[in-house]
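These are the structures, in structure tokens.
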Structure I
Amino acid sequence: MGVSIVVGDKGRVTLPESVRKHLGIEEGDELGVELSANGTAELVPLALIPRDQIWFAHSEMQERISEALSDIRSGRTSRIGKKSDVRAHLAGLKKKGGGASGK
């Protein structure tokens, strides 16, 4: 998609609607500009992470989530029928050295 954009006063540019739709951006969204060594620039929509959710983006948490999803896909899960049975199940895993804390 080739689009020509004119730089106005104070270096301002207006992104055409087709570009905004392509990038999935709306008024108020933030864009990053990544400069390359060959003299080009790339606009990248920024997704700011709220402070109370930043733990989720941490690489260690992403690894743990990936491992959990792999366990689910591979059938390495247990189904517990009643809430009251959860503690006993976790205690059994702890004794066996399994589960999240048994690595």
Structure II
Amino acid sequence: MKRVLEQKLGSVNMLEIKCPYCGERSQNEFSYGGDATIKRPKLNTDISDLEWDSFVYYRNNPRGKHLELWHHISGCRQWFKVHRNTATHEIIKTLEMQEDLQD
């Protein structure tokens, strides 16, 4: 099966992700957490069902540079941000959660 996939997809290289806390590790140690640009509705405020549905279910699927959340599940267990090109899979920068991306 692996040989069939390699013939269809070519050689598949694993991503190396630089955890801001532990350094560079294989992508197998991480779990994707979603879009880092989405802002959760404020706690203890009333919002409509439409606003909640939009927050939970409707997401853009950007092509190109994008800020994502990742979780280091097999290491330090910290959440962090990854600035990544979704078209090429190039990881441009990793950031701690409190850091903002400076262009």
Structure III
Amino acid sequence: MPFVKSNPEQEEKILCELLEDPEVKQHIEELDKESEFRKRLVAARKDAGVHQKTIGMLTGLDQQAISRVETNKAISPNLRTIIKYINAIGYELDIKKISAE
């Protein structure tokens, strides 16, 4: 494959156009919320003083699966896995209404 010279101005223009697309904006917001949720899971686990291996023993999931729940943006764990994880660290799942902006 031949080398293609980069054009930073053109790339910036394309990126700006993409970021103006409502579907792209929504997807980015969803990814940001998922990332924040994962950070909160890790913080809650650490605050509870529970190790990944312990969660594994309590949930029947292996340590690698727990690590993927906490860090892997390429997968979204299913609801049952999230509930098991949350219960293992002494929390429960709750739903709250989004305030109107």
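Name the one structure among I, II, III that relative contact order in percent (Cα under 8 Å, 6 or more apart) of 10 was derived from. The value was obtained from structure I. From I, II, III, which structure was P(r) over Cα pairs in 5 Å bins from 0, in percent = 2, 10, 18, 17, 16, 15, 10, 6, 3, 1, 0 calculated on? That value comes from structure II. Each of I, II, III could give helix-only ellipticity at 222 nm (-39500 (n - 2.57) for each DSSP H run of 4 or more, over all residues; to 500), but the derived value -4500 comes from II.
Coordinate-derived values only; no laboratory data. In this text, all values refer to a predicted model and were calculated from it rather than measured experimentally.
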